[in-house]
Structure 1
Amino acid sequence: MIDVLIVSLGSTNGLRAADEELRGSLQRAGASVELVSAQAPATVRTLMLTDLCWALAARRAAAQALRRTPARAVIYSSTTAALLWPRGDAVRFDAPSAGNRPGRHGLWQRPLERRRLAQASLLLPWSRGGLAELPAGVGGSGSHAGASHAGGSHTDRALVSATHTGRALVLPVPVEPSGSLAGERDIAAITYAANPAKKGLDRVLAAWRQVHRPGEELVIAGVNSLDLARAGIELAGEGLTVAGLLAPKEYRALLRRSRLFVTAPRREDYGMAQLEALADGCLLVTSPAPGPYAALPIARALDARLVGEDLGVAIRAALDQPEADYSARAQQALKPFRREAVDRLIAERVLPRLLAPGA
């Protein structure tokens, strides 16, 4: 028997990386851990069918793993992975369907999700925003989202994200600098646009075309030119470079060369790309967005001029009049998201809850 089975949906690079981080933290806390991933289903036309196919794949992966090796606790990584679970237990998620599957896109997911979250032994949202989006009555929404820490160690008090109440404990995804921040910043700005419409790439491009100056370059990462054309995104104009799909090390190397990270998401379920950009020394220029946008309050506290609907004004302020100590203050603000802090939270709060008798 193992201590913890992680059932990974693994539908994006970000989810896969988050699950690997979770496995590492649990192992460093002394737990025996197995991580199993759902097999990617065929592409279907609607979000409702997509979620059904992924939920079935996660159920198969979990059932096969539990038949092979019993586990004291199971963590389903995402609410979709938990929808058709073969055995109830803990659920970790960036955002619930209650927030990111509005209207017809979540007709069957939302009511089943509410039931699963009510049945879960422990809820592990990535952020306070994810906690706030939980349906009322399932363990951490509404007034609970602003609850203060009930005692606990210095780790809990220091971790802005580590609000916990009832069955919910906010567990951030760790973010670390990818290398030295002392190198030359020869790229004016970078943006990540793996989902161009959701990430608001059209808005970023419109602002860039208005305010960029000769010699300034905006690098577009996470998407290739063909996908941009399919999304109806035009790349006419100067100062634009499409980096395409990059390995994580190559992408983070570009962040370390960039002065700004610019984004205008229409909804943000967490904002790992923004947190990585801050960790690698970029100034964060962003518009506000609905959803559990963990980097948004950090960006506002670092320099409110760089957060607003007028991206062009914010871009020029960041390039022309950057705060000299921005990067140093960003590193301080990210301490709650560092691996060491998350490891302490898992060792002190998460693992004891997972493995407690009767949990």
Structure 2
Amino acid sequence: MSALPSRFPPSRRVFKQRLENWLLSAVQFERGRDCGAVIGSISNNDGPEYLYPEAAGYFLTWLAFIGLSRPDASIRAFRAVSWLSQQAGSTDAFLTRFPLNGRAPDWRNRGFFSFDLAMMCRGVAAVRDCVPRDLAQECLDRLLRLYARFCPGDGTLTAVLPRDSTALGGLPSRWSTRPGPYQLKPAAAILAIPRDIAGAPLHDEMKRVYFSWRNHCQEEPHRVALHPLLYHVEGLLLGFDCGIDPGGLAVARSLYPSILRRVERHCPRSDVLAQALRAGCLLLGETGDIGAMARLCGKLSSFLDANGALLFRRALDGGVRHWNTWSAIFGHQGLTFFDRVDRGTSPARAGMELLA
């Protein structure tokens, strides 16, 4: 069965609630050896496809976003931080993606990615006040020590490090395996962690990385793929929010109209649509218009499946459907921002601090 864009949702608020229900019921292991782990993708054929530490980082930030005073949120945060700490304590076993249900190993497991680690650090930092202090500190210490290995001290951030000597030269050339403007987001994610927790040397190094890429996309943004380009914009928003870049919002504002045109013209992925919706809502009043955000909501709703999850790509009749965790997180945040903007009950930038 294909996605059902005409039946779901009857309203944006119901759409948002369905995403929230799915995220709280389907994406985290609640028992067993991997209790607390977060699933990256679920297939209607094979079930959970892999565990994804980066998605665990997004999930933790999202739990803080929806409110850690909720008992279910704090319990889930504790489980996720415990699992991440356990994995980070043994780098030999700390995979980028943990395959499940007999799936073949992923090429990404031949390396460690600085972007993924930054999202984990950001997530743990976001929930550190609602989990045992010793656990949060241990997990952050382990993750930040790993992250520091990607910082050669020359104002650059290494994108990926090979897991061992056999992986040298074995990683494909992708945007995620090369330095690029998307690295504003990991740099800003570390800068958003209090300086006394992340450490002054790492903070200072991330400022150098941030400003080395800050203006990179202004002349020819069309040359950058939408997914990493939106990470660049998210880095600008985070840089503005944490106070290191008062002009970051203006740079994001200058980039967004061309991004919106590209997304509205053709966007086959739900995560990119959700990213565009989030950024557009946070910039609303500065660029774009509420009608454009409503159109993005409509496009995003066409990825909603009958179980309340977002398809990564629309499924053809009879085709395999892949329900995606980070798409759902980004989408829920985008719908939340748009609901606030649409109702006019809070500033458009409310929640920027916890942009997953």
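Just so you know, all these numbers are worked out from the coordinates, no wet-lab data involved. Here the structure is a predicted model, which means the values were calculated and not measured. Cβ atoms are built from the backbone, for glycine too; each structure is taken alone.
Work out the source of 20.9 here, i.e. which of 1, 2 gives that when mean count of other Cβ atoms within 10 Å over residues 185-192 is computed. Of the options listed, only 1 reproduces it. So Kirkwood radius over Cα pairs in Å, for residues 81-200 alone, computed for just one structure, reads 15.2; which one of 1, 2 is that? Answer for the origin of the read-out: 2. Compute FRET efficiency 1/(1 + (r/R0)^6) of positions 89 and 193 (r between Cβ atoms, R0 = 30 Å, to 0.05) for each of 1, 2 and report the one that scores greatest. By FRET efficiency 1/(1 + (r/R0)^6) of positions 89 and 193 (r between Cβ atoms, R0 = 30 Å, to 0.05), the leading structure of 1, 2 is 2.
Which one of 1, 2 has helix-only ellipticity at 222 nm (-39500 (n - 2.57) for each DSSP H run of 4 or more, over all residues; to 500), as calculated from the coordinates, equal to -16500? Only one of 1, 2 returns -16500 for helix-only ellipticity at 222 nm (-39500 (n - 2.57) for each DSSP H run of 4 or more, over all residues; to 500), namely 2. When relative contact order in percent (Cα under 8 Å, 6 or more apart) is worked out for each of 1, 2, structure 2 gives the greatest result.
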